[in-house]
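A.B. asks: Below you'll find a set of structures to go through.
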Structure I
């Protein structure tokens, strides 16, 4: 049962990384460094909770915020999606490696889930108007569905 929960936790982290690559990785690393729900110490993924890795992720997050116009192009979105798939696969495998010896299939599961999520998003690019607390904005339909 613990393996199933770890796989589901990994898939959840991978899915979140598919939407916003850096935030889930920063959160998972911060929680793991405090041993809150995750602990990557003593695993092949201990670097995910190191302060240097977390700083790199924060810098990458800030850089994506300031270069948003460039990243909203086709090649920029493709690059960010590739980063999301890589980080999602790492987070899924690390979640499994936290309590289990065999983790390699977590890389495959995380990547497959993210590829399916990416296909879903690409097939549902029609815009939808979203209203929240008096504010409104347009989002791709697949992204707006996650907010329901």
Structure II
């Protein structure tokens, strides 16, 4: 279970629109050059919705985001606006780019209303990929009951 799909790397919203036919059913990764917060915050604010409108199944946000809690909160709001049913499903918070954290540095804290598990992984080193798979498996096998 979980999301398995090809990744479509785009450089900005115009690139996504021009490649809309390729986005359906894929994970969209906005690989945007960081040219200051004011210029790149729009991808955090609107990236998930733009990708979903083109049929994408997920958007990735790296651990080196300027404010991981705000990014998480925004993605949860975007999911709820897109589909309350989607937002109500169990989820796992996955930090990517764990290898960018200095040795011994704590990972950013994430507070979720429903106590979603948090896993930090590195695709470069493979760190914590088994832990992520186990966490996804446990979360999907025993979803939280909400009232």
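A.B. asks: Determine which structure produced the value 28, 17, 14 for semi-axes √(5λ) of the Cα gyration tensor in Å, calculated from the coordinates; the candidates are I, II. Don't jump to the answer; show the numbers that get you there.
C.D. replies: Values: I: 28, 17, 14; II: 23, 20, 16.
Here the read-out was taken from I.
A.B. asks: I've got another one for you. Which structure, out of I, II, was relative contact order in percent (Cα under 8 Å, 6 or more apart) calculated from, if the result is 18? Mind dumping the intermediate values first?
C.D. replies: Working: I: 27; II: 18.
It traces back to II.
A.B. asks: Consider the structures I, II: one of them gives -21500 for helix-only ellipticity at 222 nm (-39500 (n - 2.57) for each DSSP H run of 4 or more, over all residues; to 500) as calculated from the coordinates. Say which. Let's see the in-between values first.
C.D. replies: Numbers: I: -21500; II: -12000.
Derived from the structure labelled I.
A.B. asks: May I pose another question? Computing FRET efficiency 1/(1 + (r/R0)^6) of positions 34 and 122 (r between Cβ atoms, R0 = 41 Å, to 0.05) gives 1.00 for which of I, II? List each step's numbers first, then the result.
C.D. replies: On the way: I: 0.70; II: 1.00.
Corresponding structure: II.
A.B. asks: Comparing distance in nm of label points 7 Å out along Cα→Cβ at positions 98 and 114 across structures I, II, which is largest?
C.D. replies: Numbers: I: 1.8; II: 2.4.
Biggest value here belongs to II.
A.B. asks: Work out which structure the value 3.3 belongs to, where distance in nm of label points 7 Å out along Cα→Cβ at positions 50 and 90 was derived from one of I, II.
C.D. replies: Working: I: 1.1; II: 3.3.
Computing distance in nm of label points 7 Å out along Cα→Cβ at positions 50 and 90 on every structure in I, II gives 3.3 only for II.
None of the figures in this text is laboratory data; all of them are computed from the coordinates on show. These figures come from a predicted structure and were not determined experimentally. Cβ atoms are built from the backbone, for glycine too; each structure is taken alone.
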